[in-house]
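K.L.:
I've put the structures underneath this note.
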Structure 1
Amino acid sequence: MLSDEFGREVSGVRVSLTDRCNFDCVYCHNEGLGDTRGPLAAQDDELSTDRVVDFLEVAADLGVDSVKFTGGEPLLREDLAEIVERTPDEMAVSLTTNGTYLPGRASELVDAGLERVNISQDALDREAFAELTQSGAYDRVLEGVEAAVDAGLAPVKINMVVFEPTAGYVPEMVDHVVENEGLRLQLIEYMPELAGHPEWAIDIDRVHDWLSERADRIEHRQMHDRRRYFVASDDGDREGMVEIVDPVGNETFCANCHRVRLTHDGYLKGCLNRNDDLRSIGETKSRMRDAFRATVASRVPYYGEYMVETEDGWERDERYRDGEGDRAPYAYTED
């Protein structure tokens, strides 16, 4: 297993299969890109099935033992089940999705080897959901959650981005996962350095404090130095689990990061927030291996050393203006 110069072993990869998405979430920098008619073959700018599998085989040879498939919306790839099935046996396979295409496909994915799933759902209120996602897929997402649980993917993690438009729905969502067996809640701190709108950011410590008072017990998870809050139902018969993903300004979070990321068009990056060190995986396994090693070697210790907050907002640290990569840096948001 490879380690970066700060002693972090890279045990996982996060693989984006497409940047196409059938949602247009207000906080997302992709803004509903591309052809979203339904599951399609890999598009011209997307990695083919074979190249994805070749990369995963290289990663496994380098000691990586887990992969999370993401997008855009990864279920817009019709070959997703094939990719999951061809993933090396030693790698645990998970998926992040908005859930709209899980009905009818969840069982197929489980049969192919999918073990865990995260489903994005930012509100239980139909109108709020439509406003946040710019879609009318509320019922379809609920059906997707149910399909995932029925297919044996329990616990299903519900991903909820916490920012001003959604903060008021947190108590309702906590109650929801308490009352519905097989669900867990993952509250994700809003990252204005990616999405802009700093006025939407909230003090995530307020959410921690509220959960600390609400929870019956709290556990500490070594991965990313996270706390797990266990909340019991009023009658004490059920218990729900809530985690908070709070990377903004959190050096400890980054100190426990063990993943590198692969973009849909075949570029490796060492940090979600970094985009100046993009390295092409090329066409051969030898090139993929070299790119992987170089990406691990160039990881920054903490994205706060890459993204800095100024009076004008979040900006890239001048020390990284000339980062080495195989293509020019891309912007997450428009000027």
Structure 2
Amino acid sequence: MNATSPAASPAAPTGRLVLLTTSHRVAPGLLSWPAWQALHAADEVLCADGAHPQLPYLREAGIPVEEASPAAEDLVGACAGGRTVVVVATGEGEPALTDGLARLAGSGRVPMPELELLPASYDLPGARLLDLVQVMDRIRAECPWSSRQTHKGLAKYGIEEAYELVEAIEEGDRDELREELGDVLLQVVFHARIAEEHPEEPFSVDDVAGGIVAKLVHRHPHVFGDETATTPEEVKEHWLRTKAVEKRRTSVTEGVPLGQPGLALAAKLASRVRTAGLDVPLPRGEGIGYELLGLAVRAEAEGADPEAALRAAARVYRDTIRAAEGVGE
């Protein structure tokens, strides 16, 4: 690297120092136009990481890159005389270099070049999901517990995480909500990773995402198609109509999971009956089960979630019990 003394005359051109950052979540070589302009116009391009994924593409584009990790003082000197130096940042973002430049600038004793942080590639929304997929790949391959898990073995965790998510929503705890959403997302990615190993019918997380994207587009013709919907009721009508065509079901009860909690099951069946415009009387019978069925159907008709209502009442009951025990929060 050609360097001059950082103590050069203040009247001399101080040049330009560009810190070029890239995202590992974007394919190497896909850089912004300002980044390519800066690289082609630079007098010198440096990179401390000889294995940086961008280097082969830069060199293929005719940009010579020197593998070097100079100190801040050396870089300031390299810019003297009006030269432009581009530093291709490593994954850590060159904190030692930026700290050193900040110290020099703060000292007021060194003529500083024009400093520019230039993002050469950007993360799109959802980019961190790629990190989750990569981490899950490694855990599946290297963790003694995770590498042995199956869909059936993980099923109970999916149920637990879903309940914990509902609890976070009902409690209104934003931090807990974010964490529980991550735990639910983990279940999806974990199952998709296991599914890749199926000997006959493998699929990946991309297949899972592609399937739900296609479903959402198809069931929202008022957003992605020519139909219109101005009310939530019209949106639900579109959804149910397209769903009926997709599933080709012979009964409104098809697709209702019988393993869900009883109140939720009763409310779901009542919702299907009401939406389909059927007149189905409640079965007559003795016992608390039929009474609960009637209450669940009534709640659904009134727009209430019987499962959530019972949980709320149960929490009050819990607090009452703790108060009777003299137990503080």
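K.L.:
On mean count of other Cβ atoms within 10 Å over residues 239-246, which of the structures labelled 1, 2 is highest?
P.N.:
Top value of mean count of other Cβ atoms within 10 Å over residues 239-246, among 1, 2, belongs to structure 1.
K.L.:
P(r) over Cα pairs in 10 Å bins from 0, in percent, for residues 143-190 alone computed as 27, 49, 22, 2: which structure among 1, 2?
P.N.:
1
K.L.:
Here Cα Rg over 2.2 N^0.38 Å was calculated and came to 0.97; which of the structures 1, 2 was it taken from?
P.N.:
1
K.L.:
While we're looking at this one, here's another question. Identify the structure, out of 1, 2, from whose coordinates helix-only ellipticity at 222 nm (-39500 (n - 2.57) for each DSSP H run of 4 or more, over all residues; to 500) was calculated to give -17000.
P.N.:
2
Each value in this text was obtained by applying a stated rule to the coordinates, not by laboratory testing. Please read all numbers here as calculations on a predicted model, not as lab measurements. Cβ atoms are built from the backbone, for glycine too; each structure is taken alone.
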